[in-house]
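Below you'll find a set of structures to go through.
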Structure P
Amino acid sequence: MDLNAYYDLVSSESKARKYLLGKCFKNHKRYCPRCKCRKLYKLADERYRCSRCAYTFHEFSGRWINQGRLTCRQWLSLIKLFELEVSVRKMSQQMGFSYRAVYKAVRTIRFSILSHAGDAERLLGGEVELDERYFGGKRKGKRGRGAAGKVPVFGILERNGVVQVTVVPDVTAETLMGLTVKKVRRGSVVYTDKFKSYDSLMFCGYRHLKVDHGKYFSSGKVYINGLEGFWSWAKERLIKHHGVSKEQFPLYLKELEFRYNNRGSDIFDLVASYICDLVPKRD
């Protein structure tokens, strides 16, 4: 969304509300967030009651956007700053809110992105790059030993496609091959470095080609430069947060995956759609 359209959108609460309600309800046709029934009774103070299950709700009930006390204009301002990758501290200063309030709202955005990560995942195929990296920690080191305090992440990149990244408990062959078989179509050409955990790929139905980084970074089409480029891009952005806890790291990781895979799309519009979705029910 260009700036002129954005400024027009946040010029009044009514315009901002209409835009977000359009994200909540296709063609602005209301329905019950619990049973999806469209036969509703309109009550006072902008509430509705479902004729089927008798649930009483307002238009944002049950949605991510309802997890916070921001007005519609404030939500859109926050999304714009999030799109521009402004830090939470600077957001709180620009919006005049406490750090805690802004952090909570941004965390809600990240949870809404995470809830869509599973929907976005699909079997990757064709030419695929695999690699793993360690994030965080204060101690430099290689894979496994020497990586104390670091979080291992496994990445799969489909050339001319998307990247999928996952926090893993370890980088053993059992873990990495289990994820590869689950996420990569059999018969695909898979490129890796010479890390021993990838040696069994040839027995899993893939054509496996290795690049020896001890000698060269690429040999014709045999390289993992695309995924290595993602790692560099991701680490550069994580530095801006001045440290991320292990507990929160998966949220930040999925945000980076989302930004990378949608770098040619309208991030503002996508995030606005995500926060207007219903919060998934816990199993």
Structure Q
Amino acid sequence: MQKNKVIKVQNLPITISKEEIDDYICITDIAAAKSDDSRAADVIKNWMRNRNTLEFLGAWEQIYNSNFKVVEFDHFRQQAGLHTFVLSASEWIEKTGAIGIFVKKGRYGGTYAHKDIAFEFASAISPVFKLYLIKEFQRLKEEENNLKKLEWDAKRFLSKNNYLIQTDAIKNYIVPNCNYRDDLQWLPYAEEADLLNVALFGFTAKAWRESNPELAKSSNVRDYATINELTVLSNLETHNAQMIREGKSKEERFQILKEISDYQMQILSVADKISCVEVKNEV
């Protein structure tokens, strides 16, 4: 997913940066609603020297940042309100170890704040601007969620189609060699599904249902799989179907499927991290 997004708030472009913690909003862009770009840094400094602002920033950091330097924060708080007191975002970050604000250089450069803090900053600029900012931010989140759902649905559809390939192999190669009664003909299908569940998720469908009784009333473990997990699951179903046709034992198939699952999940996880690094290097 693209790391930086731009929304328009009252015709002003506002950059949203997706970080590991959460979304961060460029308050340098927000400051332009009050002044031109050349004075944005001064607008932020004036906001940060306010005692109420410092109290809010300190409270946020103490909730979310275990490494926040409270002693240094108290030093700033004691000076807040004095005519001689000036505080920049860079100094705040350097002295207190704050994570709620960061400064970025290059493309999409500026001062960024966690969305909680950015909305507070927007209040100081204009209550009306804050409301429009929240509205556009929520619209962006809805669009992202819809895209994620479309991708998830596509992967789930592919997984279900590949499941048919697996069930066909079970029907033709496993069931004829079993001595199950007619009312237990479903058992080989459940056993093979659980073979994949354990290889990928580490537990059976029954174990998941017992741990999630309310969710199990209307869904199953695969309905809560990530996109990466669904991708790997689809591949496992194809591999398992082929190995069933080849006559490999369940024990042998499980070992191979587990190796495939671990390897592919690792590759996809690394790919996600590389994607994030590549986007960071662009800025």
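Every read-out reported here was derived from the displayed coordinates using simple, explicitly stated rules and does not represent laboratory data. As the structure is a computational prediction, the values presented were derived from the model and not from experiment. Cβ atoms are built from the backbone, for glycine too; each structure is taken alone.
Remarks
- Among P, Q, which structure scores highest (criterion: mean projected area of the Cα convex hull in nm²): Q
- Per distance in nm of label points 7 Å out along Cα→Cβ at positions 203 and 227, the highest-valued of structures P, Q: Q
- Structures P, Q were shown, and helix-only ellipticity at 222 nm (-39500 (n - 2.57) for each DSSP H run of 4 or more, over all residues; to 500) at -20500 was computed from Q.
- Distance in nm of label points 7 Å out along Cα→Cβ at positions 35 and 91 derived as 3.7 - corresponding label from P, Q: P
- Origin of the derived value 0.5 (distance in nm of label points 7 Å out along Cα→Cβ at positions 131 and 155; candidates P, Q): P
- Which of P, Q yields 5.2 [distance in nm of label points 7 Å out along Cα→Cβ at positions 75 and 267, calculated]: Q
- Source structure (of P, Q) for relative contact order in percent (Cα under 8 Å, 6 or more apart), computed value 20: P
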